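There are structures below to look over.
Bear in mind these aren't lab numbers, they're just calculated from the coordinates by the rules spelled out. In this text the structure is predicted, and so the values were computed from the model without any measurement. Cβ atoms are built from the backbone, for glycine too; each structure is taken alone.
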Structure 1
Amino acid sequence: MPSHDIFAALRTRVVDALAALLPELPPEAFARVLVEPPRDPSHGDMATNGALVVGKAAKQAPPKLAAALAEKLAALPEVESATPAGPGFVNLRLRESFLRAQLPVVLAAAEHYGDGATGTGRRIDVEYVSANPTGPMHVGHCRGAVVGDALANLLAKAGYDVTKEYYVNDAGAQVQALGYAAYWRYLQALGTRMTEEEYAQLVPGGLQYRGEYLIPVGEALRERFGDALAVQDPVHGIGMTGPDHWLATVREFTIARMMEAIKEDLAALGVVQDVFISEAQLVREGKLEQAEALLAAKDLIYRGVLEPPKGKTPEDWEPREQTLFRATQFGDEVDRPLRKSDGSGTYFANDIANHLHKLERGFDELVHVWGADHGGYVKRMQAAVAALSDRRVPLDVVLTQIVHVVKDGQPVRMSKRAGTYITLRDLIEEVGQKMASPREARDAVRFTMLTRKSDAQMEFDLDKVVEQSRDNPVFYVQYAHARCRSVLRQAEDPAPEALAAAPLDALADAAELALIRRLVQWPRTVEAAALAREPHRIAFFLHDLASDFHVLWNRGREDATLRFIRAEEPGATRARLALVAATAMVIRSGLKVMGVTPVEEMR
């Protein structure tokens, strides 16, 4: 696949120029050479740090080397000027003819413009959401789902072979508690006279999940099993027998129903994952023991006593011998226990089993999207993956901060259905009340969730997300695409091939060239965002692109000679239609990464 990235192409030119100036240096000396947009656009179209990063190895003063490099780069046919700057940078200004020549490239590639080769030949697993199946999805899960899904799309755009994964936490104490909670709703469906608090007294750890979302599960249990899971009690009518009689059945039934609901919620958000991996299944298959044996064979497991946790006094600490993983050999602060006192695996050990399963499936890279409350868990998990893979497979973790939902300037705190938090479904339905379709609501939610960096807290304003103004980035970007489509429909949708062949010299206004300069940054944006694991960069880019287009649109209103369609100037019209079509294509390409549908016209 040919590269569309002119920044990558110019980097090759820069490295060739440096190699010619410094023939004594090996190729690896140029590994840190970058070509990027300058921080101040007035300095040019591109800037390179080449002289700065190789100056020491070349035993030359970077400013002097930058001057020599600038002289060579200025001779390139695509470069208008090359100017040394600062401690060793070179600013490049590209010829307008070279910039205009990129429009046919965009039109030929269409929505595939920006497809990269960064991940070619590499398989990557992106695990996201992975919520315990103990309740409805909430707004925190919503953000993680959108970030994970957009990141997976972004990595695919960058050339990776991507698997979207959900790890089902269906083992351990939380799903046991879920089984007890669902059984209470089952007893209610049977007509028990037992009160909720009486039942809670009978349950280990009390009744943890009291949301109304389990009422349909209890009714479904009654329809499936009748009263076979309970007995008549003279005091309470229908009462509970020992959990050995029913707990496993109720737990498995409830997990299945909750996962159905979770998948429905995710589908409403436009998220469809490729695989769902069961923690309980991995435990049954002996993956924990396999992982432990693999680590033991590498002498990475031992019996020992950990130091007291930080903040504990000796009186609070009971030292005991445990099975420990040598996590400190791989960058963690302390070694980590793998077995509880009863011999069962720790939460961490089960996660090691999960990652062994990923490695056995042949992934070259692993990515997780976690809530920020799991930040302290990152180093130990990265240590485990490094140990299991002999440091071959990297694990990147993207953390998402909490979301505060606001309406009428006031925080929205809880859901009627869940009882303690705002559900994902409530959020989409609330947005959908002012939208024409569920798709529009989904798109608005997804786009908004990507308007902040994932590790920054965000305020989701229910009023702002449906507002039709430039202050709403969802509307602003969609409006730009709708305007593009309006122009092209007015011109009877000319074929991209015909527009690609149009003479482009008429595109000489500063606003037209600014828009082209933005368009040609798209391939580099895709690559940089994918490598940084930052899908929010796509939303930022689209907002900037939309801004450039709206500026050009308004220029045409002020100056009739800059209007897109002028019957008396067919050549200029075709050139401007080429620019409009290319803009629409790049907006669609970016929205596809975000999982958002472009609109043809605004209501």
Structure 2
Amino acid sequence: MIDLILSNPGFLVIIAGVLCALVPISSIRKFLVGAAPIAAAVIIFTAFKDPEAARTAISVGGQEMILMRIDRLAMLWGYVFCLAGVLNAIYGLHEKCKITDASALIYMGAAISGVYAGDFLTLFIFWEMAAISSVLLVWKGGENSFSAGVRYLAIHVLSGVLLLAGAVMWGRHNGGDFTIGHVGLENPGGLLLLLAMGIKCGFPLLHNWIQDAYPKASITGTVILSAFTTKLALYALARCFAGEDILIYIGAIMTCFPVFFAVIENDLRRVLSYSLNNQLGFMVCGIGIGTDLAMNGVAAHLAADVIFKGLLFMSMGAVMYRTGTAKASDLGGLFRSMPLTTVFCLIGAGSIAAFPFLSAFVTKSMIMTAALYEHHEVVLAMLLFASAGVMEHSGIKVPYFTFFSHDSGKRVEEAPWNMLVAMGLASLLCVFFAFPWGGYQFLYSLLPNPEVHYNPYTGNHVVTQLQLLFGAILAFNLLKKAKVYPDERRAEILDFDWTYRRLGKSIAVWIDAMWTRLSANVAVIRANFIDKAGRRLYQMFSPAGTFSEAAPSGMAAVLTGGMLVVLFFVIYLARL
């Protein structure tokens, strides 16, 4: 049993989460939250030394379920998830909530277990476990979080159902083999699997659960949520659909459309949620390109994104913890009260914008270079536009309206020490991953295709990126000076979710009203019919009714004769 538990690093984390739900002492729970991802990383390190020996499978009902399968792609994903778990543990040390501790560990363990699952049926189990455990983090957000959590859970359960249906079709096509591998879109079940993964990845029109749920989760919960669900889906997409051209264009669209919504959004955690869509688009596009360089870029950008996006959510969480809000219209001037948080937020903003010597500079460019090498000029132009856009909304808007801009008059304490430590470590990683002397080379050594060589610090790349960034900064300043830049309004911006949160609700209310009226009319008609039919039957069959009256004997003879005529006619027709 112990060998089985230690076979998959995620199992240990899940067990730690169950223990957290049972342990009443906060200090023990916090130890488990921090120690579990470290122990999982040790198991990953040990397993990768001998991948064949680490492979673990069991038979359930005659079906082989592969609990552990590791290669370089899975190794990197596992390390990143464990690193995120450690940072999240430090960031949430001040929180004494048993539900958050337990659900965070089970959620992280399910994501890690899903990465190392070798077949679709095993993946389905952890796919759904991640959804069920993570919704508790949304519901802990307080006011208005319950409805968002219900919608979050519904769409993720739908994703799981589609995954299972697609897996069954894929397995039957493969003669009962459910092993995870390249699926493609030519095989039965491929479209369902792509749709299931697309929901969790936030494909266009399927993305609104991110902006709906993440900003309404608890402060710690939002940071945790940003690290695992979408990244597990990216891993599955990389396994099953690498090189599918349709993903190139889906990813390119994903990078561009969030820019327009993020510019007019007032809730800064919602701005970062749109930014999450933007960064996912780069990785989806890289998976679609599918070359060794592109896949390296996807894996490297995943590592960078988990850190800098977590850092940005941490900084907004710290601001919300001290001020009670993350609305841009209610913030400003906080650099006076929270100088360290300001510095950390600026590092995260510079990282996501891909400034030289910050992480995305050495990761995002690999995907864009792969697009150039494969002659996707239009896609490359879209990625360049999206890069300028993310500089505007996450690189400038988030830190500007939070810490600078107008003075909101709020004078608060600096973030708690544990939040500062977590943000400080994340900031160091953002710098280390881009450090020209040993930093990015270390990250590149962990990538799926280490034989591919890429140098991000070329004159052409540095100059092009600086032109892009300073162009975005200039555009922001000109728009502000001209008073054309959209004002921060206390309103929730709806995009495609309008179809089910406004239009869909209106249609449902109308149908309910029509059904109520129809039911009332049917009830009246039914009552009148039963009343009239009852009176008529009573008139016919009661002791004083029509059938009780004496009938003349001649009438019986007429009826008998008529029946004989009909009978003879039927017999005649049958003999023809």
Structure 3
Amino acid sequence: MNEESNVINANRVLIFDTTLRDGEQSPGASMTSVEKLEIARQLAVLGVDIIEAGFPAASPDDLEAVRRIAVEVGNPAAGEHYPLHIPVIAGLARATKGDIDKCWQAVRYAAKPRIHTFLATSDIHLQYKLMMTREQVIDRVREMVAYAVAYFTNAGLAPDVEFSPEDAGRSDREFLVYVLQAAIEAGATTLNIPDTVGYCTPEEYGALIAYLREHIPGAKNVIFSTHCHNDLGLATANTLAGIRNGARQVEVTINGIGERAGNTSLEEVVMALHTRSSQYGVFTGIHTQHIARTSQMVSHYTGLSVQFNKAIVGANAFAHEAGIHQDGMLKHWQTYEIMKPETVGWTASRLVLGKHSGRHAFKMRLKEMGYPLHDDELDKAFARFKQLADKKKTITDADLEAIVSDELYQPREFFTLEDMQVICGKAGMPTATICLRDAMGRKTTVAAIGSGPIDAVFKAIDEIVKAPSNLLEFAVHAITEGMDALGEVTVRLETIEEKPRTFGGHGADLDIIVASAKAYLSALNRMLAAQGTSKQDVTSTLELRTA
């Protein structure tokens, strides 16, 4: 973190969030640059110290996303709207000049930029992936770290270069010492120790951090970081073991998303340190009351649902159904809870607003919940609230969150649901009539027959949108209790191409058929955006179909 990196409080653990880089590598979690920007803004509100905004060399869109985050989130001017603090903006780069050039091109606009470069060090990676000798690896690390450092010195900035020996968890310890010593000598300020394939146990990983800190010359002048994957379900335990052995930066993602089984979960590590502070004796700068909202934003933008029993942010994390538990909770909350739901942004409120509530009360309640909406966003959300209030007597904070999420976290809309009607039952063929409006304002209506009402709806939408895909997942659950509960639907689609990509969508409505249509359209809109579709393309397709 530039000049303050090496003089931070010895008991402060820096939170390095890689949701936008490693987290986005989850199958189906690809986000547009606009969505990445919104999540980066929320991460700044959350109090994240370092945001790894992407991998600039991966694609022009990724480079632009990192650059835009550097400009709009990583500068003091951005603090006018997001005043909590200005995070370091980092980009990932392989240990090559081309990658480092692109990384600097993107992050240099931030007030506090960082280049994060990496090279594998395990024998299996050296032999089968890199085809390099150990001596070649050491030389490459020394050369590329120095190359990255030069960008900072030429710009008159204190260097902030992080180096990661990929697959460190399966690397020879003595070799790691030589590699990391070379990185320090070349000017690296942070050394990240990745358990890339989630192979380590907490005892092994903690001992590795301790060994490196003890045996690397100059180790006291750099920050050691953890980066753990969850293939054996040990990512959080390994990260905490690293902290206990002197690591003072942790690389994490919201909801634990990431490749394969995912990364270390930000919310789990932060709340473990918060709740068991006497055990660890360290603290973070995270504003925990924003955790739940950040989790929901990432879930909706990626289309990756949070499992109900997920620690901290799952729907059941603070739910009590067993009679013994309920009896204990009524007597004292600490009988079965180790933290209050309000601490992480959940609310204990049940009845919030009703159909007679006004716009101002609605706005103030959303602001208290962490949703400071702009006027146009507020207008849309308030209209949805009034529609719901006419149908549902008791409106909870969960209902309000669903309304706002459904309005805010949708992708660029090439098609929107204008109207629909579904006919189904034992005696007939399920039929859906769908009316969609395209981005140019044209309306198209189509009817289709399916094996069930949802199938009929999806077939009618497919007939209009003409974007071939396979449906991988369809999930529906009630947001609150009762017959009048809002239904929330999540779908995941796979493109039909040589290298299939997956896209998620989300929708909420009192009618689960309508919610299903919204979710399906949301996923299709994401797919169209990723394929570079324009408004003109959509209009041309419709004109050809109706000609």
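Structural remarks
- Label whose coordinates, when mean count of other Cβ atoms within 10 Å over residues 213-220 is calculated, return 18.9 (choices 1, 2, 3): 1
- helix-only ellipticity at 222 nm (-39500 (n - 2.57) for each DSSP H run of 4 or more, over all residues; to 500) from the coordinates reads -12500; which among 1, 2, 3: 3
- Mean count of other Cβ atoms within 10 Å over residues 221-228 derived as 14.9 - corresponding label from 1, 2, 3: 1
- Source structure (of 1, 2, 3) for volume of the Cα convex hull per residue in Å³, for residues 261-452 alone, computed value 208: 3
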